[in-house]
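*Asks:* Okay, got some structures for you below.
Throughout, read-outs are computed from the coordinates displayed, never taken from laboratory work. Remember, predicted model here, so these are calculated numbers, not experimental data. Cβ atoms are built from the backbone, for glycine too; each structure is taken alone.
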Structure 1
Amino acid sequence: MLKVENLHAAVEGKAILKGLSLEIPAGEVHAIMGPNGAGKSTLSYVLTGRSGYEVTGGTATLDGEDLLARAPDERAARGVFLSFQYPLEIPGVPALTFIRTALNAQRRARGQDEVSAPAFLKLAREKAAALKIDFDMLKRALNVGFSGGEKKRMEIFQMSMLSPRFLILDETDSGLDIDALRIVSDGVNALRSPDRAMLVITHYQRLLDYIRPDRVHVLAGGRIVASGGPELAHDLERDGYERYERVAA
């Protein structure tokens, strides 16, 4: 599904990604772990088309199509979704209005009919209940006044409503207590399917106890320096990143 080859990217002229290669087949969940400043969030922003992140070399394709040639909204319409480490607040825009607008914009871009208001509300109630979200919270301005855990649940709620094909979770476990982590992870796991892939970016093993990855990659110095099964995350938790940083240097 996703294939990244020799990707180079810079921010304000500073090279961050330095020849990163990664392949994630449909149906699989891959995790990326690495020290601060390694380029984990930069990779997520490059794949989703955030401004200010300049691709200076390499390729990234989704289902064989050039992802980097697409505008951010076109990537979203093709099923790319990023769950932010720090979700944005949008004062004055109710969460339900925001999500329905996004959903129907994507459906129009794909040549599909818009979802009617009754059908949308029925689906929203089902998804909110599964994530233990008070439906009244969805009537409030998006993320305004929400706790860290509520913001992360809202991200997973949006993901469930939009049903993307390629999901990027950027430190979704940040700021979550154990109960919220379990609920959010259950929401993510419910989206596993043979025609969907996920990239989980995290510092900690604890998230991967709930979202069990098929593969774990170590990102250091702007490139993937090691890959393995889920046991690699346990090794990193025990031994840290020092030896991988030496490899990347």
Structure 2
Amino acid sequence: MSELKNVSVKRFYKQVALAEGKGGFAITLDGREAKTVGRHPLATQSRALAEALVVEWDAQQDEIDLAAMPLTRLQGFVLDGGESARGEWQSTILSYAGSDLLCYRADDPPLAKRQADLWQPPLDAMAERLCHAFAVTEGVIAVEQPAALLSGFEGALAQETLPAVLSLKLMTEMLGSAVLALCVRHHVLSTEDAFAAARLDETYQAEKWGVDAEAAARDASVRAELEQVARFMALSFGTSGE
């Protein structure tokens, strides 16, 4: 929000409400439209998301805490980015899809077996959805994915709403895998299972050498962010997001 560039700004409104109109559901503060940083009305086509935004704004105390308003920030990115941002977000996802984490297996047999068991089912599920199989390799030597597969991936993204594309882009970056992000989108995997798959190599090393406290703390932070993004995506489709 433009009014919230300084995170220490005091709460400047008493009542938060929804105003339904042609643009969907707008958030109002004391009867005036809330604005994004880019001065767009804070609105959404999803009542479920709008109601969750109201809860975030209403929960603010004497001072507004942006960290406690993840849904507001994400919807702000969508509204300020607009359709002109779609291409950049989709390109990020496709770049990951072209060298997806799940397609690179270790040369350590026990780890490779666990990777195959955990990673191949989501790969197969997305291959079926995209009508093309992923190329899988061992080690770090790059493997080129079929052009038809990437074209199908691009076509699937083109059919998504803008909030979904932003969510997929962020989840892809957090998971290091466009396939895992798409699996969350289509309810093939929960966010918890997707995160576990993304961190398989790290889990394997921790089992051998012990848990690194700082790495564990970072993982907990990323996992919490992942849950918020997945919730935002679900709410943007009008579902509970819980």
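*Asks:* Upon calculation of helix-only ellipticity at 222 nm (-39500 (n - 2.57) for each DSSP H run of 4 or more, over all residues; to 500) from the atomic coordinates, which of the structures 1, 2 produces -17500? Write down the numbers at each step before the final one.
*Replies:* Numbers: 1: -11000; 2: -17500.
Only one of 1, 2 returns -17500 for helix-only ellipticity at 222 nm (-39500 (n - 2.57) for each DSSP H run of 4 or more, over all residues; to 500), namely 2.
*Asks:* With mean count of other Cβ atoms within 10 Å over residues 80-87 computed per structure, which member of 1, 2 shows the largest figure?
*Replies:* Comparing 1, 2 by mean count of other Cβ atoms within 10 Å over residues 80-87, the maximum is at 1.
*Asks:* Given a computed value of 0.55 for FRET efficiency 1/(1 + (r/R0)^6) of positions 120 and 224 (r between Cβ atoms, R0 = 41 Å, to 0.05), which structure among 1, 2 does it belong to?
*Replies:* 1
*Asks:* One of 1, 2 was used to calculate distance in nm of label points 7 Å out along Cα→Cβ at positions 32 and 184, giving 1.8; which?
*Replies:* Of the options listed, only 1 reproduces it.
*Asks:* Assign the value 25.8, calculated as mean count of other Cβ atoms within 10 Å over residues 176-183, to the correct structure from 1, 2.
*Replies:* Clearly, the read-out refers to 2.
*Asks:* If you don't mind, another one. So FRET efficiency 1/(1 + (r/R0)^6) of positions 16 and 216 (r between Cβ atoms, R0 = 30 Å, to 0.05), computed for just one structure, reads 0.90; which one of 1, 2 is that?
*Replies:* Of the options listed, only 1 reproduces it.
*Asks:* So, one more: Matching task: 89 is the computed value of volume of the Cα convex hull per residue in Å³, for residues 88-143 alone. Pick the structure from 1, 2. Write down the numbers at each step before the final one.
*Replies:* Details: 1: 89; 2: 79.
This figure was derived from 1.
*Asks:* One of 1, 2 was used to compute distance in nm of label points 7 Å out along Cα→Cβ at positions 168 and 208, and the answer was 3.5. Which one was it?
*Replies:* The structure behind it is 2.
*Asks:* Compute relative contact order in percent (Cα under 8 Å, 6 or more apart) for each of 1, 2 and report the one that scores greatest.
*Replies:* Largest one: structure 1.
*Asks:* The value 37, 21, 14 for semi-axes √(5λ) of the Cα gyration tensor in Å was derived from one model only; which of 1, 2 is it?
*Replies:* Going through each structure in turn, the value belongs to 2.
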